[in-house]
Structure 1
């Protein structure tokens, strides 16, 4: 593979965190957290030095930002999200040209997040599943039944998503049939 194609890969990370009480490590969930309060904390974290305008804004969030509240969307009668029951928070790195740059951005964003959360007595913890909750039930928030069931199950899970974009010249060289 030529160097020019290798240089065209792009990387991004999304990492979800459970929030805990910093003094007791008691897990916090939608029964303890409010979207508006948590979102205000996240929007106050400095991140203007990161390119954020390409981030998708998912209501009820209001601005493209590397920090978002993760949780279960509560819809209006037309199934548009109007509120959110928090399960935790997510860091989204801006798109980077190397894995190393992506991890460096995550490191900076994570440090800022932990500092902001410490100011309100919280800490972000990396975990796969909620440590004390085993079931979540919410009102239907998706038109499709299977999406609604997935959204309820996702209230109990946390983890990373790795996004890799392929160079424009590469897809035609990949045999998707074999």
Structure 2
């Protein structure tokens, strides 16, 4: 029994790196779903930006496995954060394109005009975590685990649109 407990304890970094990645990917998926619902149609630019964003998402298992295996290595832990910062920037590029060129007219007024500027907090947090990895690795993991909480709920504009839609239907 002790042997199994020890083996499970040794697997904890792999589990935690998977869990953090899973939560971040869920955050991306929820926001991606919301974002595509804002578009009145897709254009060539959106398809390319979306494809590049999805390529970034498909890369996530690599740094997740790396940090699971080398959880005490600052380079691995820092690389993990840099990948999430880059993925957030890719999402922001897609978001800027959709909101700037393709948004449904009835949803345009509901958008926060400062949303893109506020979104830079995500990549900044991941990069702070990446830098923290070189000083104190547990701090980096804490930052990575907490950053998705900034984006876990849909933007308020979407909630307002749903409320107004329900009110109009009554």
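Just so it is clear, none of the values below were taken in a lab; they were calculated from the coordinates. As the structure is a prediction and not an experimental result, all values here were calculated from the model. Cβ atoms are built from the backbone, for glycine too; each structure is taken alone.
Here helix-only ellipticity at 222 nm (-39500 (n - 2.57) for each DSSP H run of 4 or more, over all residues; to 500) was calculated and came to -25000; which of the structures 1, 2 was it taken from?
Computed on structure 2.
Of the structures 1, 2, report the one carrying the highest value of distance in nm of label points 7 Å out along Cα→Cβ at positions 15 and 79.
Between 1, 2, the highest calculated value is found for 1.
On distance in nm of label points 7 Å out along Cα→Cβ at positions 31 and 135, which of the structures labelled 1, 2 is highest?
2
To test your reading of the models, identify which of 1, 2 gives 13.0 for Kirkwood radius over Cα pairs in Å, for residues 103-142 alone when calculated.
Working through the options, I get structure 1.
Which of 1, 2 yields 1.3 for distance in nm of label points 7 Å out along Cα→Cβ at positions 63 and 127, as computed?
Working: 1: 3.1; 2: 1.3.
Of the structures listed, the value fits 2.
Thinking of 1, 2, which structure, once Cα Rg over 2.2 N^0.38 Å is computed, gives back 1.20?
Here the read-out was taken from 2.
Of the structures labelled 1, 2, which one yields 34 when relative contact order in percent (Cα under 8 Å, 6 or more apart) is computed from its coordinates? It would help to have the intermediate numbers written out before the result.
Details: 1: 34; 2: 28.
Value 34 for relative contact order in percent (Cα under 8 Å, 6 or more apart) corresponds to 1 out of 1, 2.
Here mean count of other Cβ atoms within 10 Å over residues 23-30 was calculated and came to 17.2; which of the structures 1, 2 was it taken from?
Answer by label: 2.
So mean count of other Cβ atoms within 10 Å over residues 47-54, computed for just one structure, reads 15.2; which one of 1, 2 is that?
Only one of 1, 2 returns 15.2 for mean count of other Cβ atoms within 10 Å over residues 47-54, namely 2.
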